[in-house]
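Presented below are the structures under discussion, each in the form of structure tokens.
Rule-based calculations on the coordinates, nothing more; no lab input. Quick caveat: nothing in here was measured; it's all calculated off a predicted structure. Cβ atoms are built from the backbone, for glycine too; each structure is taken alone.
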Structure 1
Amino acid sequence: MSRYDEMKVLLENTRFEINPGLRRGLLLLICLGGIGFIAGLLIDESYMAWQALLVNTIYFTGIALGGLIFSVIFTITGAHWGRPIKRLAEAMAVFFPIGALLFVILFFGMSDFFEWVDHDLVIHTKEGWLNRPFFIFRNLLLISFTLFIGWNYLKSSIRPDVGLARKFSLGNNRLADLFARNYGSQTSEEQKSLHRSRRIAPVLGFTFAILCTLLAFDWIMSIDQEWFSTMFGVQYAMSNLVGAAAALMVISGLVRQKYGLQDYISTDRYHDLAKLTFAGSAMWTYMVFSQVLVIWYGNIPEETPYLILRMQSLEWSWMFWLLCMMMFIIPFFGLMSRTACNSIWFSRLVAIELLVGTWLEKYFLIVPSIQENKASAGVIDASSGLPGFSINIFDISVTLGVFSLFVLAFLWFLEKIPMMPVSDKLFLKKSAIH
């Protein structure tokens with residue numbers, strides 16, 4: 001089969017349309033999530049609604065950023081094995097503009113989880129950094145810059161595939177028209193796309209590192225303004241990559257089965273993705289251990305209360321050990337063997353477990369500090385201890401709502417844009433049908 005024929009067959013066989021019933025179900029869950037959030041704002045404990053939105057915004061935006069960076073990694077390294085899942089990773093990144101909007105909404109709830117918003121409670125040596133105007137300015141600036149760079153990267157990466165699909169009359173829609181405006185010859189567009197993507201990718205990778213550090217420091221670490229760790233941004237970045245890799249394992253397994261892409265998303269390529277997830281889990285554990293070790297032997301009063309609350313308190317210590325099990329022990333031994341990584345159904349179970357674990361990690365990092373702040377302010381009666389882990393209706397509704405937003409954005413993108421990067425010569429060179 002010639003390259004031209006193969007590209008046409010792939011584009012035809014991987015066309016995707018959202019099931020109308022699924023679309024209605026996702027929209028219903030989004031509406032229920034919005035209603036649950038608004039209802040939470042009307043009760044006395046409105047901080048619980050803001051808390052649920054913060055946890056899910058941090059989590060799903062992190063996975064979207066992780067998906068974008070996987071595409072960047074494949075571009076920079078010229079990895080052949082990652083080409084079949086490159087577009088799936090890029091589709092996950094479509095949630096990032098929605099996540100940016102959710103962060104804007106969270107600006108209005110800052111007083112519900114940041115005690116430093118009150119000028120009388122801020123640690124004055126940190127006042128130059130922890131103040132509302134500068135907080136909003138730096139977050140808007142860096143998020144907007146990342147959106148701009150990310151859009152230009154995605155446009156360069158996707159443009160040749162969209163142009164080819166339009167040539168075959170398989171991709172006519174407004175988004176495709178936007179990506180393929182003033183389209184030239186196929187060969188020249190592929191060359192321009194490759195050159196431009198490789199030029200933008202390192203900038204986007206560096207921006208990802210800075211943005212993850214800012215989000216971790218501003219939206220998680222500053223809730224407990226006395227605590228600080230210079231490694232915390234790396235931990236959050238690695239958690240995003242682990243979550244994105246786990247999501248790709250689930251998605252690529254489903255796509256492989258549904259569209260018969262065994263010759264492209266082969267067992268060996270799926271094995272490589274599973275091993276990458278294994279390595280990411282080990283790296284995340286190393287980051288956490290390094291922070292705990294330094295804080296433990298340093299015994300600094302500003303840092304140790306953060307660990308004591310999470311590792312020794314009756315309300316939260318059990319979750320620390322549960323996360324050790326979910327984020328390290330299970331994926332480490334579950335994905336260590338080649339047989340396990342080659343088993344799509346088994347590795348998918350480990351991936352789903354990791355996705356739940358990364359959500360619980362965000363909850364574990366955010367909620368104890370909010371509860372401690374509310375106890376200090378007298379909002380929570382802590383005479384018998386902090387409330388600890390307690391899933392309420394706001395957590396459930398907001399989580400389902402944001403999750404549905406993520407899935408709907410992902411599916412909408414795949415409906416408009418070719419699912420496979422068929423014009424990429426690296427993709428076809430190593431995975432062509434002979």
Structure 2
Amino acid sequence: MRPVNILYVHSHDTGRYIEPYGHAIHTPRLKKLAEEGVLFRQAFTASPTCSPSRACLLTGQYAHSNGMLGLAHRGFSLNDYKKHIVHTLKEHGYTSALSGIQHVASYDSRNKREAYQVIGYDQCLTSDGGEAHEKASQFLDDIGDKPFFLSVGFFETHREFPGRHPDENAGFTMPPAPLPDTPEVREDMARFKQMARSLDRKVGVVLDALERNGLAGNTLVISTTDHGIAFPRMKCNLEDSGTGVMLLMRGPCGFSGGKVIDGMVGQIDIFPTICDLLEIPKPDWLQGKSFYPLITGEKKEVQDELFFEINVHAAYEPMRAVRTRRFKYIRRFNSYPRPVLPNCDAGLSKSVWLGNGWAAHTPDEEALFDLIFDPNETNNLLLNEARKNMPEVAGALADMRDRLENWMILTKDPLLGPEGLNLPEGAKLNPRSDTDPNAINYVDINDKGKL
């Protein structure tokens with residue numbers, strides 16, 4: 001076994017909107033991390049909502065397999081917390097610590113256990129994302145020779161956004177691709193950029209602590225986020241604008257040199273990659289695939305397909321998708337005839353869409369996108385009569401449907417069963433009603449979780 005420390009640094013709602021991905025967003029420490037390490041251009045979450053995304057990364061399992069169908073603070077949990085990566089690492093001599101947000105467990109009132117104890121961390125430095133960087137820095141100052149897994153979770157770049165930085169002119173700000181270029185959207189994005197600055201500064205504090213303690217050369221840094229930014233058709237959506245995430249890694253054994261990797265990878269692949277790096281056996285429950293061959297240069301691709309799901313965020317909205325290099329296929333289950341508006345965070349950009357009739361739109365129950373000619377996934381080929389019946393499109397549709405169905409069967413996706421998802425009793429959901437898009441009046445799930 002290689003005794004490599006692991007620093008897992010994660011944010012809320014950042015997508016790929018940082019400087020190393022070409023955006024005019026002032027994040028110099030993250031840029032430097034990319035220049036010293038490895039940047040993945042095609043990295044994706046398996047489930048673009050807060051708790052499920054993290055749960056998939058930390059267990060190496062899809063959300064419907066690990067049990068995290070919704071948000072931890074609303075009554076959802078892992079089926080088995082022993083599958084969290086800290087337990088595998090503990091078997092190989094690692095100590096584990098949590099600093100800041102974790103978002104995969106809640107306080108266990110029955111057994112009087114704090115969330116970090118439910119997960120299995122050895123210690124909790126703080127549960128406050130605002131001071132996570134400071135506590136993590138102190139931990140790194142005091143750590144001895146024992147290898148560690150340190151999770152540092154930040155609230156940034158979650159809404160609500162603060163005011164703009166003095167150097168940010170909203171008039172000179174580019175809106176995110178799915179949204180129109182209006183003053184409101186530009187202002188919204190300018191405020192996001194201020195939160196990204198804060199994230200970058202805090203990450204820098206932790207990286208500085210690695211350096212001054214002589215730990216940087218023997219620590220694998222994993223810097224990522226849970227999903228796309230909290231704007232319409234991004235967070236909590238299965239287009240790339242929702243599933244695409246930043247992923248920067250720096251460390252020994254090839255994770256260095258400013259490499260840029262274009263091979264598709266999923267966050268679900270990080271756990272098995274760590275196993276390969278540390279030269280330890282992979283647990284038999286892992287559903288991801290190690291991308292370590294991309295690091296060593298042995299391969300250019302390790303995945304020819306990636307799978308995604310959404311079940312519950314604020315409200316119930318089950319969807320599944322499969323992505324290849326060329327195509328994306330998305331299918332809605334238990335469809336709702338209007339946008340599920342509570343699953344989009346309130347903000348200036350959402351108000352622009354609502355003010356122009358978004359609430360009356362009908363979502364497509366099935367969609368196929370050509371990612372070469374339509375990288376922003378705005379032209380559903382199944383609605384384009386001129387292309388729908390072309391042999392290449394018809395063949396792609398059949399192939400993508402088969403891929404998705406085979407994956408759902410292989411992973412025993414409960415959506416294929418007669419009862420559908422079995423949500424935990426007492427879980428809290430917003431109503432899907434479009435009459436009150438920001439409602440907080442929860443609907444308790446009873447009758448064995450049926451809706």
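For FRET efficiency 1/(1 + (r/R0)^6) of positions 140 and 252 (r between Cβ atoms, R0 = 41 Å, to 0.05), which of 1, 2 scores largest? If you can, show how the numbers build up before the last one.
Values: 1: 0.75; 2: 1.00.
If we compare FRET efficiency 1/(1 + (r/R0)^6) of positions 140 and 252 (r between Cβ atoms, R0 = 41 Å, to 0.05) over 1, 2, the biggest value is for 2.
Hey, helix-only ellipticity at 222 nm (-39500 (n - 2.57) for each DSSP H run of 4 or more, over all residues; to 500) derived from one of 1, 2 reads -24000; which structure? Display every interim value, and only then the final one.
Numbers: 1: -24000; 2: -8000.
Comparing all candidates, it corresponds to 1.
One of 1, 2 was used to compute distance in nm of label points 7 Å out along Cα→Cβ at positions 4 and 164, and the answer was 1.3. Which one was it?
On the way: 1: 1.3; 2: 4.2.
Working through the options, I get structure 1.
Given a value of 0.60 for FRET efficiency 1/(1 + (r/R0)^6) of positions 60 and 108 (r between Cβ atoms, R0 = 25 Å, to 0.05), point me to the structure among 1, 2 it was derived from. Write down the numbers at each step before the final one.
Details: 1: 0.85; 2: 0.60.
This figure was derived from 2.
33 is what came out when relative contact order in percent (Cα under 8 Å, 6 or more apart) was calculated for one structure; which of 1, 2 is it? All intermediate terms of the calculation are to be shown ahead of the outcome.
Values: 1: 33; 2: 20.
Of the options listed, only 1 reproduces it.
Quick check on the output: 0.75 is FRET efficiency 1/(1 + (r/R0)^6) of positions 188 and 308 (r between Cβ atoms, R0 = 30 Å, to 0.05), derived from one of 1, 2. Which one produced it? Each step should come with its number before you reach the end.
Values: 1: 0.00; 2: 0.75.
Computed on structure 2.
I have 18.2 for mean count of other Cβ atoms within 10 Å over residues 20-27, calculated from one of the structures 1, 2. Which structure is it? Please report the intermediate quantities before stating the final value.
Details: 1: 13.0; 2: 18.2.
Only one of 1, 2 returns 18.2 for mean count of other Cβ atoms within 10 Å over residues 20-27, namely 2.
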